[in-house]
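Values in this text are rule-based calculations from the coordinates and carry no lab data. Note that the coordinates shown come from a computational prediction; the quantities given were computed from them, not determined experimentally. Cβ atoms are built from the backbone, for glycine too; each structure is taken alone.
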Structure I
Amino acid sequence: MVRSKLPIAILSIEGTNCDRELVVALRSLGARPEVVHLKQFEGREVRAADRRRLSDYAALFLPGGFSAGDYVRAGAILAARVRAALGPELEEFVRSGRLVAGICNGFQVAIELGLLPGRPSGRLGPAEAALITNDSGRFECRPTFVAWDGGRFPPLRDLPRGTRFLFPSAHGEGKLVLGGDAAARRRQLEEDGQVLFRWVAPDGGPARYPWNPNGSEGDIAGLTNPQGNVFGLMPHPERSFFRAQAPDWSRSASFRGWGDGHRFLEAVVRHAERGAA
């Protein structure tokens, strides 16, 4: 598929607020992103011309923000609405191998849907993990570093394990906790290659606060499902897409060019493009 025709849906409801940054980033990569309100997928209170079908897209992004005010739990209300409106369609979308991306609040939604850590069947189900209040007890908004863990995520398979990215964080509920025997479950996810990113210090060493901004065990900052086509991460690659967004941009000779978010999202779009061909 020609990349300029690669359709990517960015799901929106009241409270999502990182959708426009994703539009700019994905459009800069040559894709065709579209912000789609959940009602457009439902066909509720919209004109026929504005109706959308999930199956018409090559990838689905669940963006950051505070969907439905993050009442109850972060991402819980949007997850419940998606489950009711799109459950079977979303399961088929995942089984087809198309990408589903959850960033920050979107990661929380994917956890609540049971898409992450996920099941081999690709089916939705009860949550097997949770993203809870940061150990600091407050909203953490800061530059952070993550390292690629060398797992089964196809877009990054050619990168050396440990490759670092600077992605900003902005969340109050980002501490990953796993259900059941948490230690055994974490070992299983590591063995299965489902750890996408880990928090690291700027030199690549172990992350202590504030470099692990929430206290997640194992410094886990992102996960994939068993197949590798659903992924979620707490920090924001779309907020480090341009060099001018970097915290040290004024120390360089030029603020023009790309940041680490460009490198990551380019790999994601390239993979989606190959899958849609």
Structure II
Amino acid sequence: MDVIDSHHHFWRYSAEEYGWIPPEWPAVRHDFLPPDLHAVTRAAGVNGVVTVQARTTLAETRWLLELAAHDPLIRGVVGWVPLVDPDVDDVLDELIEHPKFRAARHVLQAEPDDAFMLRPDFHNGIRALTARGLAYDILIVERQLPPATALVDRHPDQIFIVDHLAKPRIAAGEIEPWAKHLREIARRPHVACKLSGLVTEADVRAWTPAQLHPYFDVALEAFGPDRLLFGSDWPVCLAGIDYAAWKTLVETWIAPLSADERAAILGGNARRLYRLA
């Protein structure tokens, strides 16, 4: 089986540039580079990854593409792109010269205005992605699901992939209105979703698989096995779980599915939606 981790990061850590990593997560507060990833993926039986931006700079996007050019484990890169910039077409034309540039992401969860994604210039940026066959990763929190649904409705020919199940409020034990809104966005066939990032939405010291399982069940019901992607969110996941243990947990959840459905979630969907080689 071609197992592809659809969501992980690299960084050279500094407290200034990664201030969103709290002091209570010491396992995450240092460098994470390709040799570190090779060690954990090899042990977990993962043979491909999609590398996702962690900083809102073109310099980081170019750095990730340079890493990918020399590393066959990295099948694709989701980079930050200035989607609201009038010169976004020129930027994208530069980036698509790299064959592993497969998608863009903006940190919408950090925008003070939840309607940022509905701005005309943001829509222009999404149209530029569509024209080049690139996917868009939606990084939002639960309350932003309704405007995200309005966004995807404006772009029926664009592939959208929701990161981390839109970050439900697991630590608070809340499943609604997240479940209602996730089911609604999932009614759009051009929207998919990553099984990633759940442990860090729970209490990283006290979470249990049983606590997370209802959120997985909603995602599986909403998107089906043909629009769910396995992702580790490594190294962020290390705040509460190691790489191999997260993969094992996802495999346990999907064990009742057919072999073809399991293969789709563990790699086939990422390969298809990101158009990976």
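Suppose you compute helix-only ellipticity at 222 nm (-39500 (n - 2.57) for each DSSP H run of 4 or more, over all residues; to 500) for every structure in I, II: which one lands on -8000?
It was calculated from structure I.
A value of 1.9 was computed for distance in nm of label points 7 Å out along Cα→Cβ at positions 99 and 171; which of I, II is the source structure?
On the way: I: 1.9; II: 4.3.
Comparing all candidates, it corresponds to I.
So if we calculate mean count of other Cβ atoms within 10 Å over residues 51-58 for every structure here (I, II), which label has the highest result?
Checked I, II; max of mean count of other Cβ atoms within 10 Å over residues 51-58 sits with II.
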